[in-house]
Structures are given as structure tokens and as C-alpha cells.
1. Any idea which of 1, 2 comes out highest on relative contact order in percent (Cα under 8 Å, 6 or more apart)?
2. To test your reading of the models, identify which of 1, 2 gives 16.1, 53 for Rg and Dmax of the Cα atoms in Å, for residues 57-200 alone when calculated.
3. From which structure (1, 2) was distance in nm of label points 7 Å out along Cα→Cβ at positions 65 and 185 calculated, if the value obtained is 4.8?
4. Tell me which of 1, 2 gives 1.4 when you compute distance in nm of label points 7 Å out along Cα→Cβ at positions 113 and 177.
5. Given a value of 0.98 for Cα Rg over 2.2 N^0.38 Å, calculated from one of 1, 2, which structure does it belong to?
6. For which of the structures 1, 2 does the calculation of distance in nm of label points 7 Å out along Cα→Cβ at positions 33 and 145 return 5.0?
7. Out of 1, 2, which has the highest value for distance in nm of label points 7 Å out along Cα→Cβ at positions 89 and 153?
8. Work out which structure the value 24.2 belongs to, where mean count of other Cβ atoms within 10 Å over residues 25-32 was derived from one of 1, 2.
Structure 1
Amino acid sequence: MFDSFLNKLHQGIHQRGGQPAAVPEGLEHCHSSKSGGSIDSWLWSVPGFRRWRVTRLDAGESLQVLNSVAYPDHDLDHPLMGVDLLWFGARQKLVAVLDFQPLVQDQNYLDRHFRGLKALHERFPELNGEETMRSFDPNQYFSPWLLFCRGGAQEAEGSLPAAFDAFLTAYWAMHDQAVDVEAAGTSTSTLSITDVERLQDAYDVYSAERDPAHGLFTSHFGKDWSDRFLHEFLFPASQPT
């Protein structure tokens with residue numbers, strides 16, 4: 001279901017000079033003898049980003065997942081890029097979340113970084129679901145213009161591919177514009193490098209505590225592997241000291 005999305009994402013990363021980085025040993029791939037599903041993950045070093053992770057879960061008709069989060073360098077206060085796509089084939093059910101995930105809910109911050117996402121929010125009204133995500137507070141690390149859908153085959157095969165392509169294009173454009181502003185010495189950012197690092201780490205802690213996918217991974221790959229995957233790969237700043 002999501003192979004073309006994965007290829008599009010990796011193509012963009014390659015075009016931006018992305019280089020593979022090491023995934024913690026044993027977490028780059030796992031096969032479930034119980035469900036027959038398999039999970040593969042990639043970690044990328046991309047100019048302008050300190051970390052970009054991608055995960056693809058293929059459990060056949062039972063479940064398809066594509067997840068990715070990009071963490072900008074600490075000297076850039078840009079929002080994180082978040083992608084979460086789930087397809088339950090037997091039920092023909094889609095859950096899709098695409099967002100520029102803000103570090104702060106400050107109006108100046110939102111005005112500087114979210115013009116592109118606002119435009120997509122208007123362009124794809126079918127991905128403007130009013131239903132809130134059940135596991136997260138939409139006022140923390142989610143924007144008011146996230147593209148969110150609980151739909152079916154019509155959205156999965158119709159609007160989602162176009163929205164995904166447009167979303168990636170808009171995020172790269174936001175990143176480039178913000179980098180240019182920084183390079184020109186005209187940045188209006190109020191977040192220091194220390195602030196950005198602290199807020200990105202807090203995102204990992206917050207997300208690890210609430211991530212609904214952890215239970216899903218546990219059901220396929222067991223608790224020990226899934227606990228490692230949660231804390232060492234998905235949200236490494238959440239690792240207990």
C-alpha cells in the first residue's frame with residue numbers, strides 16, 4: 001500500500017544529500033513468526049537535520065504502516081516533520097496524519113513556519129478531520145493545520161497520494177526558506193540552540209509515553225523488542241537514565 005510513498009520519501013532524502021546512518025543493532029529489521037509481518041527501519045543523516053528516521057511495517061492485509069519523523073539541526077528552530085500512515089486492509093480503513101510539528105505554540109513561530117501547511121489544509125479539506133487524535137493533546141507538538149483523516153479506500157487511493165507529495169514539497173520549501181533567512185542574519189527566532197534541544201528531547205519523552213503504536217508493535221514483535229524500538233530508535237531521548 002505505501003511502497004510508492006516510501007520511495008518518494010527516500011528519493012527526496014537522497015536528492016538532498018542524505019546519507020544512511022546506523023540503526024541500533026537488531027532494530028533495523030524484525031520478522032514476526034506469529035503474524036508473518038515484517039518491519040524495516042532506516043536512519044538518515046541529511047544536511048540541515050540532525051536525525052531523520054523512517055519505518056515501514058508490512059503485515060499484509062492485516063496492517064500496513066509508514067512512519068517518519070525528521071528532527072532539524074539544533075541551530076534551526078523549525079518544526080519537526082511527522083508522517084504516520086496506517087492502512088487496515090481487511091476493514092478498508094485508513095488513518096493518516098501529516099504535520100509540521102511545532103516546538104512551541106507561539107503565534108510568531110506559527111506565522112513564520114506554517115504558511116505552506118495552511119495552504120494544504122485548505123487544498124485538501126477531506127484530510128481536515130475534526131476528530132482529534134485519541135492518544136495525544138492536539139495543543140502539544142501538533143499544529144492547528146495538520147492533515148488528519150480516518151477514511152477508507154477513496155481517500156487512500158484518491159487524495160492521499162497527492163496530499164503526501166504536496167506535503168513533502170511544502171516541508172522542504174519551509175525548511176529552505178527558513179535556512180535562507182538564518183543565513184541572511186535576519187532570523188526572528190526567539191528559540192536558542194539550548195531551547196531547541198530541550199524541546200526536541202521533550203517531544204521524544206512526550207511521544208514515548210503516549211505512542212499508540214507501541215502496543216501494536218508489541219503484538220507483532222514481542223515486548224522486549226518493542227520496548228527497545230520505542231526508546232532506542234523511535235524516541236531515543238526518552239531512554240531512562
Structure 2
Amino acid sequence: MNSVTTTSPTAPASDHARSSMDRRGILFIISAPSGTGKTTLCKQLAANLPGLWHSISYTTRKPRPGEEHGREYYFIEEQSFRDMIARNEFVEWAHVYGHLYGTPRKSLTEKTEQGIDVLLEIDVQGAMQVKKRFEDSVAIFILPPSMTVLRARLQTRASDTADEIQRRLNKVKEEVWSYREYAYVVRNEDLGQSLRDLESIFWSERLKTKRLNMGWLESNFILDDEQKPEDHNDLP
């Protein structure tokens with residue numbers, strides 16, 4: 001699948017990105033079956049949208065051709081992964097297709113507290129765990145155009161055996177039943193259109209009134225100067 005570098009023509013400039021003064025960072029969760037194109041879409045979202053940080057998960061599986069440690073995943077040995085579990089360093093972790101995957105807790109919480117939005121690319125099992133811990137998160141499910149197209153994509157990728165491909169296709173049918181747990185569903189038939197759809201979701205979520213810091217809003221637009229609390233940091 002070819003990469004796309006389109007940018008939404010209506011996207012605000014980078015200096016208009018929300019900061020911690022306005023609101024807390026939003027946690028965006030994206031799930032999709034293998035071969036759907038979610039990794040390509042997530043990379044483009046992180047490149048196109050200011051104020052968005054793409055979280056990198058840990059895994060015990062080996063890198064696929066073209067993948068790099070610290071870019072797609074942190075590739076570590078199983079014992080190191082289990083040591084991190086023991087230290088409670090994961091927001092969630094799961095056993096998927098014979099390998100362990102986990103989302104680091106510290107970096108995720110630090111970014112959202114700084115007012116930076118976080119993009120979390122994660123499987124359905126992990127997404128359900130994260131949603132329980134972050135009730136204000138925004139979950140998006142990406143669908144392939146069809147099962148026939150998905151099969152062809154997995155076969156073209158040539159990184160899995162025929163048995164593994166069939167197992168993944170069977171898993172898709174189970175995962176799709178979870179679509180009701182997601183706020184949005186995007187069908188990735190055209191990569192450019194799917195990217196524009198996702199960007200629209202991100203911008204609209206950022207503008208929701210429920211996410212505003214009301215203290216910041218009132219201080220800047222409602223209260224008179226004499227009503228504003230004194231800023232003791234300005235004292236000599």
C-alpha cells in the first residue's frame with residue numbers, strides 16, 4: 001500500500017493546536033485487523049496533525065522487514081517484557097498471535113497531562129482495557145474494504161504463512177463484533193479519503209466544549225480583570 005501525504009486543507013495551523021491551558025490531552029485509540037492499513041494511516045496522522053504524539057508499544061515478536069526498534073515498536077525479549085509487567089509499567093498488555101504486546105504507562109500519562117494528544121494504535125483486546133482506565137478516550141475502528149481485499153493484502157505482504165493468514169482472517173470476524181465499543185468506524189477503501197475522515201474526527205474532538213478547561217475559558221473571556229484570581233508568581 002502506497003503512503004499518502006495529503007493534508008487537510010481546513011486544518012488549523014500548528015500554533016493553533018490546543019495546549020494544556022485549554023484542556024487535557026485526548027487519548028485516541030485506533031484498532032483494526034491486520035492488513036487494514038492502520039499503521040500507514042497512523043503515521044500520516046502523526047505527521048499531519050500538530051500536537052499529536054504517536055505512542056509506541058512494546059512487543060516480544062521479531063521485527064518484520066522494514067520495521068525498526070523504537071519506530072514501529074520497542075522489540076524486546078519476553079523476560080524483559082515480563083519484568084515490566086511485574087513493575088506495573090503497562091497501562092495494558094495482551095497475548096496476541098503468540099506474542100506479548102504492551103502499552104507503556106508513563107509516557108502516555110505524561111503527554112496527556114501536558115495537553116498533548118496521544119494516538120494509540122492497539123488491538124481490540126488492549127483497546128477494551130485502555131477504555132476502562134481512560135473513560136474520556138476516543139476509540140476508532142478501521143475496517144478493510146472487504147474480507148476478499150484483506151486476504152489479498154495479507155498474502156501480498158508475504159510475512160505470514162498460509163495457516164497464519166487464515167487464523168488472522170478468522171480473528172477478524174471476532175474483532176469486527178466489537179465495533180459497538182468504538183465511537184467511530186472508518187472503512188479504509190481509499191487511503192486518502194480515510195486519512196481525511198480520521199483528521200476530521202481528531203479536529204472535531206479537540207473542539208468539543210466538554211474538553212475545555214473552564215477556568216482558563218472564564219479567566220480569558222468572561223471574568224473582568226478585578227474578578228480574576230491574583231497571580232502570585234508576578235510578585236517580586
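Quick note: the coordinates plus some simple rules give every number you see, no bench work behind them. All figures in this text were calculated on a predicted structure; none of them were measured in a lab. Cβ atoms are built from the backbone, for glycine too; each structure is taken alone.
1. Biggest value here belongs to 2.
2. Here the read-out was taken from 1.
3. 1
4. This value belongs to structure 1.
5. Attributed to the structure labelled 1.
6. It must be structure 1, since only it matches.
7. 2
8. Only one of 1, 2 returns 24.2 for mean count of other Cβ atoms within 10 Å over residues 25-32, namely 2.
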